[in-house]
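Each reported figure results from applying straightforward, stated rules to the coordinates on display, with no laboratory input. Quick caveat, the model's predicted, so the values are computed rather than measured. Cβ atoms are built from the backbone, for glycine too; each structure is taken alone.
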Structure P
Amino acid sequence: MSDKNVLKKNIFITFTIMIILIFGSGILGWILTQRVEKSNKIINAIHLLKESELQLRREEKNLLIRGYSQDRYLRWQAAKEAFHQKFGELIGMGALTTSEMTAIKTDYSEMSDTYKSFFDEILTQKLSQNEISYYDEEFKKIGRNTIDMINNILVREQSVTQEKDTQADVLIVIFLVIFISTAGFLIVNVLKHL
């Protein structure tokens, strides 16, 4: 085979490999972007869930300290709904394990039972300081439990995101090395046959 034919063959093979690499890196880039975007959405949703839990706790405190009023009750109810909505969004994203969903649902159920008891009492009588302290401790315990779970979910998701970032970096380096090697092979062959 002549040098000219070998050169054409090598150039054709090299360009084919480079096109495949460019196409592959485009697909890989799209996949990695989707994964990172999903992780960022999940982390943002977890932060919003935590904020809604803290807002719920503020509204509980308002009811405990200032007493019942329709306005305070409506703000508390809006905070409870916001928490429930953010929790549903996380479930929809597939961000929670079954045990995490069960634990948060259990806390939410316990919270609802405590609220029902609290509102039954606060609407029918003036609560004593001991009763207010009891409810405050119950709300605090439930809130801390939920915040701890949310923080654990956040730490786990941030760890997963870091792992995905590391995988992306490794794949980018591998593609870069292969691409440079292929380009080097092309240059060497062209120069050798000139």
Structure Q
Amino acid sequence: MTFTQDDHRGGTATSTVTVTCPPFHLAFDTLYALPLQSTVAAGDPVTIVVATGVPANPFQYMVGVRVTAPKSSGFAYVPNSFNSGSVGGSTFGDVDGFWTCMEPTGFLLPQNYGIYQRQDAGGGLYAYDFNVTPLGGSDVSTCDGALFNLQATFTTPGTYHLGFQAENGVSRTYYQDGSQTPDRFWGDITNADAPSITVVGS
């Protein structure tokens, strides 16, 4: 990165620094919810990337991923912020992130992003359920990357860790291969290695 200072009186100074960001390793058969900011003001949106390491079983349909956070945080999904794959691009048209390996023609996604409703997941947790159905895809078993991303807000100052819920009456966080049976569950959904979110007063 190059920075230039200008005193608006004819004097300038330029300096160049190297910024190194080590990659986050996506472990085998592990699901992550990765906030792109570790600190956020109460009520301001933070982008969360949900990513998978190489799954243990053939993967085609992300039938459900239930993202959780403590009720005390005031966790709330930002309407219309859901996006399949990596951050940026078109939700419906761009095949990126984990889905690049599969090469589907597109995705079957809810037309109204506002349908995502906050659920009581029990145990003092709020939850939101998401899914991604690729069209014209195929089973993959050697890929990792971003499944989807979203924005969320938190209203109460504190430090919070995102999580997932595998089951609650029915399967909540799972995937399937092209045969659509059986339900496949990630080996690790603790999200233990992901950073927490510290919410500060607005």
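Quick one: mean count of other Cβ atoms within 10 Å over residues 47-54 came out at 18.5 when computed from one of P, Q, so which one is it? Let's see the in-between values first.
Details: P: 18.5; Q: 21.0.
Label of the source structure: P.
Using helix-only ellipticity at 222 nm (-39500 (n - 2.57) for each DSSP H run of 4 or more, over all residues; to 500) as the calculated read-out, with 0 as its value, let me know the right label among P, Q. Write down the numbers at each step before the final one.
Working: P: -34000; Q: 0.
Source structure: Q.
Who wins on Rg/Rh (Cα atoms, Kirkwood Rh), for residues 127-182 alone among P, Q, i.e. which is largest? Each step should come with its number before you reach the end.
Numbers: P: 1.58; Q: 1.03.
Structure P gives the largest value of Rg/Rh (Cα atoms, Kirkwood Rh), for residues 127-182 alone among P, Q.
Just checking, which of P, Q has the largest value of distance in nm of label points 7 Å out along Cα→Cβ at positions 15 and 143?
Details: P: 6.8; Q: 4.3.
Sorting by distance in nm of label points 7 Å out along Cα→Cβ at positions 15 and 143 in descending order puts P first.
For which of the structures P, Q does the calculation of mean count of other Cβ atoms within 10 Å over residues 63-70 return 22.2?
Working: P: 13.2; Q: 22.2.
Of the options listed, only Q reproduces it.
Taking FRET efficiency 1/(1 + (r/R0)^6) of positions 119 and 159 (r between Cβ atoms, R0 = 25 Å, to 0.05) for each of P, Q, which is largest? Working shown, then result.
Details: P: 0.05; Q: 0.65.
Max of FRET efficiency 1/(1 + (r/R0)^6) of positions 119 and 159 (r between Cβ atoms, R0 = 25 Å, to 0.05): Q.
Quick one: relative contact order in percent (Cα under 8 Å, 6 or more apart) came out at 32 when computed from one of P, Q, so which one is it?
Working: P: 42; Q: 32.
Label of the originating structure: Q.
Computing mean projected area of the Cα convex hull in nm², for residues 23-134 alone for each of P, Q, which one ends up highest?
Values: P: 8.4; Q: 7.9.
The structure with the largest value is P.
Looking at Kirkwood radius over Cα pairs in Å, point out which structure of P, Q has the largest value. Kindly include the intermediate steps, with their values, before the conclusion.
Working: P: 21.2; Q: 18.2.
Structure P gives the largest value of Kirkwood radius over Cα pairs in Å among P, Q.
Out of P, Q, choose the structure whose coordinates give FRET efficiency 1/(1 + (r/R0)^6) of positions 39 and 95 (r between Cβ atoms, R0 = 30 Å, to 0.05) equal to 0.40 when calculated.
On the way: P: 1.00; Q: 0.40.
Here the read-out was taken from Q.
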